[in-house]
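Okay, got some structures for you below.
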Structure I
Amino acid sequence: MTNDEQHARFRLGTRRSPLAMAQAHEARDRLAAAHAIDPAHIEIVPVTASGDRIQDRALAEIGGKALWTKELDAWLDAGEIDFAVHSAKDVETIRPEAFVIGAILPREDVRDVLVGAPSIAALPPGAVVGTSAPRRAAQLLHARPDCTVVTFRGNVATRLSRLAAGEADATFLAAAGLKRLGESGTGHPLAAEDWLPAPAQAAIMIECRADDARTRAFLAAIDHAESRAQVLAERALLAGLGGNCHSPIAVLTRSEGAALVMRAALYSPDGAEHVTGEARFAADDAQGPARLAADLLERAVPAIAVHFAGPAQA
């Protein structure tokens, strides 16, 4: 890196939530270390996203994942920031052509954590469980149809305070988010093989403008190849399914040498129906996830299929 590049300033866009800020600091620190520069050369520019302002309704009811990205997208498009840091699971499957994924950071623990009981089986009969995620609700109701789901939105502290106030018997959080907030001891992790995570869960995605060669080169230094392969494969699965925020889908991808092994499950929202499938394909095989998506949709009963549009409308 030249002296001019060492002293160049970059503007990092992020949401204002505590977890988003923790992820922004992780990205900044990794970039500073990779380029041997002072972190002060990377300015963190926070924005309050629509998804953070509206907390009383499920995300699917108020505009979906775009509520996490639209403000940052506008700033990025206008050149007010050089790159944006996102939770990969919150980024829409189909993105503007003007943006590219500059880096995926090393993926954290993909598991969900149950707070309020040591396991799903240990939930009391008829337990009330707070979550706004269709995947978590459907998986819970599939395993425990006696339970009731109530909408829980907000950051980690908000959800834990609602749980403490007695609004529910239990709730779910992401292990990765808890670790990044320094709260790893909270709750009980659920085995990912039994309780499949959300697509792209636990991964930090950094986007920049496709025509910004300077920033793309800057971000490439922290791109983690294995995590990128997994996240892109899971996003390709979503594209093949044509799912949206109402679509309960769970997926676990593991790397085996140059191959990926992906296990996915689709549910009806009430958890009564589900279909599962597994596929192994080369990490650079963009059609591998699409084939698994097609197989799942072919075997899905109408109560599941109605929530997925398929690849033509993804």
Structure II
Amino acid sequence: MLLLNMLILMVGVLISVAFLTLLERKVLGYIQFRKGPNKLGLVGIVQPFSDAIKLFSKEYYIPEKSNFLYFLISPIFSLFLALMIWMIFPYIEGLNFLNLSFLLFLSFLGLGVYMIMMNGWASNSNYALLGSLRAIVQTLSYEVSLIFLFLCLILLIMNFNLMDLYIYQKNIMFIFFMFPIALSIFVTLLAECNRTPFDFSEGESELVSGFNIEYGGSEFALIFLAEYSMILFMSFIYVIFFFAMGGSLTILFFLKVSLIGFIFIWVRGTLPRFRYDKLMYLTWKIFLPVSLSWFILMICLMWI
């Protein structure tokens, strides 16, 4: 039964990712005063499946001087890691119910860096390597402040089990009295997922698509699925931490997740890319002091 539930969850995630890409193309289309995909099926609703068929049926290409084994397995491991992280999602019944699920979440977040590094290094391309190095430095830098910001909320519930967030938000959502932290965490999640305005791993003007430049067809599709699966999961985590009132098995909960996913896309269509030095300044000079200050304040309030 557990295996069946896990399989249903994986299929649900992959279908959700497919329609998230469609939502992104539609929203970006309307932001730029155009329609977006509208030919395949009713208002282009089967466009993601057409894209998947096209990508997985393309010729498989491996650069001659690439590290063959690592080049081959790194996209597979990227998707595997992105799907494995969904195992910590706190359902009431049916799936794993982990007491240290927050720590496991941080562990998976840290492992994602190795996949980006392997993608860039195995391609044996200067553009891919530079893109992966940028992404690694960015992700590691923002993880430091992200952990302290999340720990401010963990101190409120005094438990690493994400299920307790539902219990403590039964009457009021944390967003109402932790708004500065919520805002900081959202910006940090944008940087963690390499999304606009922090998409320096894919700076088209100087890196030509970044760490995935040498990947095409099915390998590119796997990297793409991993990236959007993480975006969807970050939306779930954000809702669990700040909007969990009412539980996770309600339509309202999934509407909240859709809203956060929409904001991820809206930011992409609205803001230009940051300068790289400003990106680093933001995390080390602003977010880290703010997160440490909040963390110390929460500890002091606990002792009081």
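No lab work stands behind these numbers, since they all come straight from the coordinates. Note that the structure is a prediction, hence the values are computed from the model and not measured.
Quick rundown of the values:
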quantity	calculated
Which of I, II yields -10000 [helix-only ellipticity at 222 nm (-39500 (n - 2.57) for each DSSP H run of 4 or more, over all residues; to 500), calculated]	I
When relative contact order in percent (Cα under 8 Å, 6 or more apart) is computed for each of I, II, the largest belongs to	II
